[in-house]
Structure P
Amino acid sequence: MIQATDLPGTLPVFPLPGALLLPRSRLPLHIFEPKYLAMLDDTLKTSHRLIGMVQPYDQNGRSHLHAIGCAGRVSAFSETEDGRYMITLSGMSRFRVAREVEGFAPYRRCDVSWDGFDRDLGQTETDPGFNRPRFLALLGRYFAEQGLSTDWDSLKEAEDELLINSLSMLCPFEPEDKQALLEAPSLETRRETLVTLIEFAMRGGSGEEMMQ
């Protein structure tokens with residue numbers, strides 16, 4: 001397990017719209033672009049093997065990065081015959097982007113701060129106010145409307161954090177909605193945000209409209 005003192009001051013970042021990584025969660029990724037193959041190669045040479053997942057957004061014709069992302073450790077990878085990689089990132093901690101680093105690397109790198117995210121490296125969070133039967137009933141209606149399927153027995157048995165974080169990562173929300181779920185300060189507020197997004201989607205609205 002990575003300790004707070006092991007967290008680096010600079011991270012390579014992967015700005016992938018809609019791809020959400022949360023602490024203590026796992027995100028599978030398919031790496032094939034040359035610049036991200038170079039990023040992975042460089043990352044595997046470090047002691048921490050961390051990559052920062054950050055939501056990008058366009059403004060005035062330029063790609064910018066949201067202020068908060070989440071770092072994941074490369075915990076599994078396999079190479080295909082044509083030189084591509086399938087990797088898994090294990091979520092470690094959120095971070096705040098201090099500035100983007102200019103340099104010769106083909107991928108983006110940022111100086112980051114880990115301050116304020118101490119709980120990310122701690123124990124699994126719980127949600128004492130979580131009404132699981134009501135939540136699963138809402139989720140069932142949402143999945144039916146979206147044409148989604150899942151292993152309901154596993155959902156019923158999953159711990160609070162695993163359930164809420166997995167759904168936050170997997171549900172087909174807009175990138176700005178994913179960012180709101182990432183920035184939720186606690187598991188309880190993430191669950192409340194998740195419920196709001198689901199209810200809004202079921203009323204036929206978009207997350208972009210809700211955020212305005």
Structure Q
Amino acid sequence: MITGADLPDTIPVFPLPGALLLPRARLPLHIFEPRYLAMVEDVMKTPERLIGMIQPYETPSGEMRLHDIGCAGRLTAFSETEDGRYMITLAGVSRFRIRREVEGFTPYRRCAVDWSGFERDRGAVEADPGMRRDHFLKLLARFFDEQGLQTDWENLREAEDELLINSLSMLCPFDCEERQALLEAPDLPGRRETLVTLIEFALRGGSGEERMQ
């Protein structure tokens with residue numbers, strides 16, 4: 001397990017729209033761009049093996065920027081295809097806040113980051129004692145039915161609070177800004193409340209932009 005003392009000041013970042021990683025969750029990734037193949041190779045040489053997942057966004061002027069907060073994952077699984085692509089899995093370690101982008105000679109982006117304020121991410125699995133699971137699952141069933149999604153409802157009913165909420169946050173078809181709101185929720189109950197709000201607005205036919213206002 002990586003402790004706060006083990007976290008580096010600078011990490012490579014992977015700006016991937018729509019890809020959400022949360023602490024203690026796992027994110028499979030298919031790597032094929034040359035710059036990110038180089039990133040994976042470099043990361044595997046470090047003791048922490050961390051990659052920072054971050055959401056990019058477009059400003060009104062058309063400039064692409066990075067959100068301030070992302071989540072770093074430890075590379076825990078790796079395989080290479082016959083044509084040179086990588087299949088990797090990241091295990092979520094901790095959120096971070098970008099301090100500044102670091103200039104250098106790597107083809108991928110690196111950032112100086114601040115881990116403070118996210119100590120909860122590196123602690124014990126969270127619970128959500130205020131969740132009314134039956135009510136939540138009924139709401140979720142309506143959302144899945146409208147979206148044409150299927151799931152194993154028995155596993156959902158038996159899943160621990162954190163696994164249930166974080167898995168749904170990562171897998172449900174939300175847009176980038178909605179995923180960023182789920183990432184930035186301060187704790188598990190806050191993430192569940194954000195998730196419920198997004199589902200309720202989707203069921204009312206609200207657009208992604210309307211849901212985040």
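The table below lists the values:
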| item | result |
| --- | --- |
| Origin of the value 2.2, where distance in nm of label points 7 Å out along Cα→Cβ at positions 126 and 150 was derived from one of P, Q | P |
| With distance in nm of label points 7 Å out along Cα→Cβ at positions 22 and 110 derived as 1.9, matching label from P, Q | P |
| Entry that produces 2.5 once distance in nm of label points 7 Å out along Cα→Cβ at positions 46 and 86 is calculated, selected from P, Q | P |
| FRET efficiency 1/(1 + (r/R0)^6) of positions 102 and 118 (r between Cβ atoms, R0 = 30 Å, to 0.05) from the coordinates reads 0.50; which among P, Q | P |
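Quick note: the coordinates plus some simple rules give every number you see, no bench work behind them. Please read all numbers here as calculations on a predicted model, not as lab measurements. Cβ atoms are built from the backbone, for glycine too; each structure is taken alone.
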